[in-house]
Structure 1
Amino acid sequence: MGTQITLENLPDRTGERPSTTNTNPHVQLNQQPEDVSYVRELMDWAFALSNIQKKPSAISVPGAIAMCMEHEHTCMSCNAFMIGTEFAHFHPHPDYSLHLGLPTNDAEIIIDKGWGEWHPVIKKGFLPPNFIMMYAPRNQEELEVAKFILGHSYAFAKGETR
């Protein structure tokens with residue numbers, strides 16, 4: 001992908017959507033990357049962002065690693081957080097998907113393009129209605145899209161996008 005990814009030029013994800021569970025734990029059941037270096041690279045990139053704390057998730061399955069915004073950089077008027085300042089988390093092997101918060105209209109675009117789906121506990125009122133599962137990146141092109149989506153979630157948690 002030679003051009004910078006935006007919501008306006010977000011490509012469609014190729015292939016069928018992966019199978020997922022429709023309750024907690026909400027996990028991706030197939031289409032994980034054959035080469036997990038894409039997941040490791042995404043994690044390395046994510047935890048190198050400024051004002052991020054890497055912690056065990058306070059809301060996900062054992063082994064999930066959370067991205068938590070430092071309090072002084074947290075958007076207090078955004079629906080960006082699942083619990084505390086946790087706005088995204090990486091699921092462990094064998095899942096590798098992520099949950100993250102986004103502005104609702106942006107989440108709808110990302111879902112329409114095939115990159116994720118709504119978290120099923122939204123319907124039960126356990127999460128704000130703007131949290132999605134982002135599917136695990138399977139190749140370099142999908143890694144670049146995943147960085148864009150996760151970066152958008154990061155900007156939302158800081159109050160830089162609405």
Structure 2
Amino acid sequence: MDESLDRLTQKLPTGIYVVTAGRGDGAHVLTHTWLTQITTDPPRVMIGIRPYRKQHELLKPGEPFCVHLLGKDQLDLAVLYTDREQPVGPEFQRRAGAAPLRRDVAAYLDCETEGFTAVGDHDMFVGRVVAGDQLRDVPILTTAHFGDPYRTEAT
């Protein structure tokens with residue numbers, strides 16, 4: 001990709017999310033910025049994942065993932081899981097039939113994978129939102145606040 005185009009596309013604001021995929025001790029966590037709502041009825045989200053990521057193999061159709069919406073004050077959590085995909089730790093609650101949940105976030109969406117499409121260097125996974133809740137009433141962390149945690153330091 002042309003470097004100037006890459007810099008421009010990085011300026012598109014998006015949320016900064018922590019996503020867990022899988023169940024129990026086999027679940028993994030990773031920070032994502034390529035996630036967006038794509039339908040409202042029923043509610044669906046789309047998430048871009050590189051094929052070599054562990055989460056890619058965990059997101060088979062019917063499998064759960066949990067999107068954690070971070071508060072603007074939680075950049076440390078975004079950085080903690082950035083580019084360091086890892087098994088979920090004890091700070092995550094294991095839940096029957098759902099991906100693990102970290103309860104200190106602003107909100108969460110429980111999703112079920114419907115499928116994916118290969119697109120360039122990422123595959124786009126579609127998830128149907130099946131549950132969720134707001135846990136704290138705070139502004140949501142976005143790249144407009146702090147830039148892309150994959151490429152920049154917090155400001």
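Each value in this text was obtained by applying a stated rule to the coordinates, not by laboratory testing. Small disclaimer: the values here were computed from a predicted structure and weren't measured. Cβ atoms are built from the backbone, for glycine too; each structure is taken alone.
One of 1, 2 was used to compute helix-only ellipticity at 222 nm (-39500 (n - 2.57) for each DSSP H run of 4 or more, over all residues; to 500), and the answer was -7500. Which one was it?
On the way: 1: -7500; 2: -3000.
Structure of origin is 1.
Given a value of 13.1 for mean count of other Cβ atoms within 10 Å over residues 43-50, calculated from one of 1, 2, which structure does it belong to? All intermediate terms of the calculation are to be shown ahead of the outcome.
Working: 1: 13.1; 2: 18.5.
Here the read-out was taken from 1.
Computing mean count of other Cβ atoms within 10 Å over residues 115-122 across structures 1, 2 gives 19.5 for structure 1.
Identify the structure, out of 1, 2, from whose coordinates Cα extents along the principal axes in Å, for residues 27-74 alone was calculated to give 31, 28, 17. For Cα extents along the principal axes in Å, for residues 27-74 alone, the value 31, 28, 17 is produced by structure 2.
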